[in-house]
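Student: Listed after this line are the structures, all set down as structure tokens.
Nothing in this text is a laboratory measurement; each read-out follows from the coordinates by a stated rule. Note that the structure is predicted; figures quoted are calculated from it, not measured. Cβ atoms are built from the backbone, for glycine too; each structure is taken alone.
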Structure 1
Amino acid sequence: MVNFLASSYNERIGILDIITNGTIVPDERTLKSLSRSNKVGIIVDNYGPALSKSVQQITDALNTFGIKHIVRKYYGEDAYYNGWIDMSDLSKRHRTEDENKSVYKRCIFSEKFQRFLIVDGKMYICAVCKRCESLNLVNAHIDRIDLFDDLLSKEQKKNK
């Protein structure tokens, strides 16, 4: 997917950040692919040595291939954003559309991160939306784009 985006849409992409939880070291093929675009950046989320066991190996590999990256530490005294953000309360709030828009504007995902989540060819506006869909709490068809949906034109996907 990175090769496709870099070759077909590189001029339209500001930054393509990929987030990892620090558990799996990318293989050489993936690292070569990531290194082909100067717009790709990797964010390594470090949840501590018990969970994010491969942070050092990942950063070493990224350095070897000259891939831009940052490490966000989510544990201890100097944790990024004061540590892990618990989003486990996904209960129905019975808010109006205007109230939902207000909440979204204050959400860390819309204001601070401004990133999309791509899972199985579907692009979500945020990770919470994906989680709510997987729990059948929302119909995320409204808040996601199926990148492999051939029934939608490029223009329709762009406008969605």
Structure 2
Amino acid sequence: MEWLVLLHVLSAMLGLGPAYAFPLMMRNHASAEQMKQTLDLVTRLEIFPKLFGTLAVVSGLLLFWVGSYGPFTQMWIIGSLAVYTVIEVIIIGFLQPAVKKWHQAFADSEQAAGTYSGTVSLSSLYARVRHLHLWACIVSLLLFALMVMKPQ
């Protein structure tokens, strides 16, 4: 059972840890090319949250079923799953489409400071992506709090 707890904690750290760097990596850049390079790097590093985040969920469910954590209806369990769902909605529902929109705008622009459809600049789309990453990180702190404190 200790190995499963270790696997769960390490996978959570490896899964969410790198994601906390994404908003910092995505500081304001002077050129669209710098923004693109950073987005490409963040996209490559997203393998850590995808792989280890999934492992954390699976190991957490296994811990519940093989451990003695009480009923499934406890607030910290339901709350953790709800918070995880909110994080996934932010990422899948908002973040990924925003990144795709930025890349499309970049591809459509003739110049580095081009605009998307003449109304939304690359910089504002980039800022939206950065803010969505930040919100996912903030919400994930609540997930960690629920996991550590286990409120009844």
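Student: When relative contact order in percent (Cα under 8 Å, 6 or more apart) is compared over structures 1, 2, which one is greatest?
Tutor: 2
Student: Name the one structure among 1, 2 that distance in nm of label points 7 Å out along Cα→Cβ at positions 27 and 67 of 3.9 was derived from.
Tutor: Attributed to the structure labelled 2.
Student: Out of 1, 2, which structure matches 1.16 when Cα Rg over 2.2 N^0.38 Å is calculated?
Tutor: 1
Student: OK, next. Given a value of -23500 for helix-only ellipticity at 222 nm (-39500 (n - 2.57) for each DSSP H run of 4 or more, over all residues; to 500), point me to the structure among 1, 2 it was derived from.
Tutor: Comparing all candidates, it corresponds to 2.
Student: Looking just at mean count of other Cβ atoms within 10 Å over residues 91-98, which of the labels 1, 2 belongs to the structure with the highest value?
Tutor: 2
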